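Just so you know, all these numbers are worked out from the coordinates, no wet-lab data involved. These numbers were taken from a predicted model, which means no experiment stands behind them. Cβ atoms are built from the backbone, for glycine too; each structure is taken alone.
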Structure I
Amino acid sequence: MERERLIMSKLFDLTGKVAVVTGASSGLGAAAAIAYAEHGADVALLARRADKLQQTAEQITALGRKALAVTCDVASEESVKAAIDQVAAEFGHIDILLNNAGIAVRGAVDQLDKADWDRIVATNLTGVYLVSKYVVPHLKAAGGGRIVNIASINAAIADKPAALARHAYNATKRGVQGLTMGMAASYGEFNITVNDLGPGLFETEMTENSLFKVDSFLNMYNALTPLGRPGAKGELNGPIIFLSSPASSYVTGQHILVDGGMSIV
């Protein structure tokens, strides 16, 4: 039994690995970055807000791991290239990429400004492409690696109330799912796995002042979710670590919903 526990613990051991996390300044990204460090990884933190990144970096170094905070706009190819070059120069290799950066804009297609459409596509979908573009060569050089893309439950289902319509968000997150499958098919030969997670409702900086403020939506979500509640802080970390670790070595191209069962009813 002791040997079995030892083997299982090593399946989730990320000691010696370097993880790149986008959108790492707050919410699910910051929590994931700290979880990587707790499992032994050094972490490169990418986001636009330098002050917030530094706070997360300090939490990681307190755990005895290395952290590098890099200001980066994932919608800008120049910014992404410079950021990944800096990460590679600092750590010497990259093993894990968590594409977490994302924004949400409310509005149906007949209400949505073109500028808002362009902005959300640039961040949520083009951002995943750009960061992956510059990280994949490093994963190949390392002999393999893990890419985890954060999609959404809204890649699978839509918010029915017209007042809560987020058509651009739906489109980009479904796009992330398609990109995940294509990358998984292409990069498997390099021992690179690519999967995405579809979180349901979690309280984050993005949602706490929007969806969590709409009682009718929150009540409906809870009523339609078998577990009867939104996701709690840290509940996405387990799936992220699983897909980033040796435990998921034969899992690729998958879209895994972490939604308390909301999508099944």
Structure II
Amino acid sequence: MKTIFITGASAGLGKATARLFQSKGWKVIATMRNPAKETELSQLENVTLLPLDVTSEEQVNTTVQQVLAQGPVYAVFNNAGYGLIGPMESYTEAQIIKQFDTNVFGTFRVAKAFIPYFKERREGLFITTTSICGLASTPLSSVYSAGKWALEGWSEGMWYDLAAFNIGIKTVAPGGIKSNFMQVMDVVYSKDYEALNARMMEGFTDGTLMKFTEADAIAAVVYEAATDGKDQLRYMAGDDAVSMYDRRLKEGPEAYRIAIGKYLHLKSPYSKAAL
């Protein structure tokens, strides 16, 4: 029986992934900040709940060592994270730091704690939740996108380092997910961006910018990445992520950006005309 260690398993994709792997016969270590509040996963066989705040290096190291002392771990799913939405200049420095501390440095801390173990075993797999926003950005999400782009770049760079020890690394990049993710976002509003925000919401509604997929369907992509045996780094998850990424690759990043700008009714700062 293989074991997967999951961060951010209290809701949404993390919880859906825990359920799916458990149903497929895996042992699941489901971590979250407040496991005492979890009433569904706690009822499942071969699921262990543990407290974990990925912003705490001490707790990450303690929890990982506790888990490894109990038995082998095959895969780590770095999923903990949240959204920060709004214009850059309206964020506080604390909000920006917290975003990177959770989404980026939290992933680094967990991976760093597991790497020596995987190196010794010469086996293991890291899977990280990134986002289509880490491959094709959307408006009013510059800091969130920056973190997800960082994770994509980190994962690609780590592929070389980990391959030397027979350790795999993959990313799963979802588009919109039907979960509580939108409700727990840190959202900052500014009247200066009302028109852009309204047009962006239209893009979410008509599916031009993003569609929303059930968390279970995204979890299935995580399971595919963990079990297909392919040397593949990136997995798009959800029809919107697939279509957006395919379009960006086909058109090229500059043409894609300009086309999205046109949809958003933006004007180029280098031209008096609309894009």
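General observations
- Here distance in nm of label points 7 Å out along Cα→Cβ at positions 68 and 92 was derived from just one of the structures I, II, and that gives 3.7; the source is II.
- Structure from which 64, 37, 32 was derived, Cα extents along the principal axes in Å, options I, II: II
- When mean count of other Cβ atoms within 10 Å over residues 108-115 is calculated for each of structures I, II, structure II gives the greatest result.
- Source structure of the calculated read-out (log10 I(q)/I(0) by the Debye sum over Cα atoms at q = 0.12, 0.22, 0.23 Å⁻¹, for residues 148-251 alone, -0.48, -1.23, -1.30) within I, II: I.
- Origin of the derived value 10.9 (Kirkwood radius over Cα pairs in Å, for residues 20-59 alone; candidates I, II): II
- Taking mean count of other Cβ atoms within 10 Å over residues 172-179 as the criterion, the top structure among I, II is II, with the largest value.
- Structures I, II, by volume of the Cα convex hull per residue in Å³, for residues 36-83 alone: label with the highest value: II
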